[in-house]
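See the structures that follow.
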Structure P
């Protein structure tokens, strides 16, 4: 597994890839913009791996993003699942194309206590002409280094022409 890194420019995203899974420059640029958004930075999300149709990212549950029960806030879980879903989608889009989430179905299954690391991973299940369908999951990393599922979600994203460069 690669070390987590904060994406600071498109070359950081590209550098995380193996040569067999390059990310197009436009997708690397948009990915960098997304991971460097102030909200993702506030939450501490770090990309571990990204390739066309897949993304794995991680954060640590801190007091900034917990709830009154000192577990990861559900709203943070939902939003980070959406972010990794988009990071899996971006490399599949054409230059000058973008996607927005139009539907999300999710389940929370288990809390992630303060101090634990949480992995967020997403895979594109189908990428069509007008829509992209993704599945995302969140796992808490337990003290014995095993992962336990805490949430899952299905996303539909609408594709459209829009150059965000």
Structure Q
């Protein structure tokens, strides 16, 4: 339940609305739940990982992503695949340092970047991402009881694969 409420809260605080695009970078314990929650909430979902297995698994979920991207193929390939200058929201679900830079790079102008994973080292952030592209940076760790109840209701009503 902890993983579910954490990633659900990340989606909620992002302000993502049905029809908008959201990427989950890192399709592990948190990311695969985020994919399903976001898809069942009417979002256009992009699953990103550097590993082939999680991307294959994501395609088998009850609520699979609209797009899967191997981050090894580079940022420009991802942007071309996503279209529209990137995603409206990017949620980084891993501790891998490079995922944070990659996530900022695929977040579109006026987008929202949410950190859930905790990197092992300090992450260099180009302030130009935040200023010139007007990206909002957020972080979350755990959920509150209201969001936890909403998440449970969503699971009951839509179902999901854990």
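We did not get these values from a lab; they are worked out from the coordinates using the rules stated. All figures in this text were calculated on a predicted structure; none of them were measured in a lab. Cβ atoms are built from the backbone, for glycine too; each structure is taken alone.
If helix-only ellipticity at 222 nm (-39500 (n - 2.57) for each DSSP H run of 4 or more, over all residues; to 500) comes out at -12500 when worked out from the coordinates, which of P, Q was used?
The correct label is Q.
Please compute mean count of other Cβ atoms within 10 Å over residues 62-69 for structures P, Q and give me the label with the greatest value.
Top value of mean count of other Cβ atoms within 10 Å over residues 62-69, among P, Q, belongs to structure Q.
Between structures P, Q, where is relative contact order in percent (Cα under 8 Å, 6 or more apart) highest?
Checked P, Q; max of relative contact order in percent (Cα under 8 Å, 6 or more apart) sits with Q.
Compute distance in nm of label points 7 Å out along Cα→Cβ at positions 30 and 150 for each of P, Q and report the one that scores greatest. Could you put the intermediate results ahead of the total?
Details: P: 2.8; Q: 1.8.
Structure P comes out on top.
Once Cα Rg over 2.2 N^0.38 Å is calculated for all of P, Q, which comes out largest?
The structure with the largest value is P.
Once distance in nm of label points 7 Å out along Cα→Cβ at positions 70 and 86 is calculated for every structure in P, Q, which label goes with the largest value? Let's see the in-between values first.
Numbers: P: 3.3; Q: 2.4.
Largest one: structure P.
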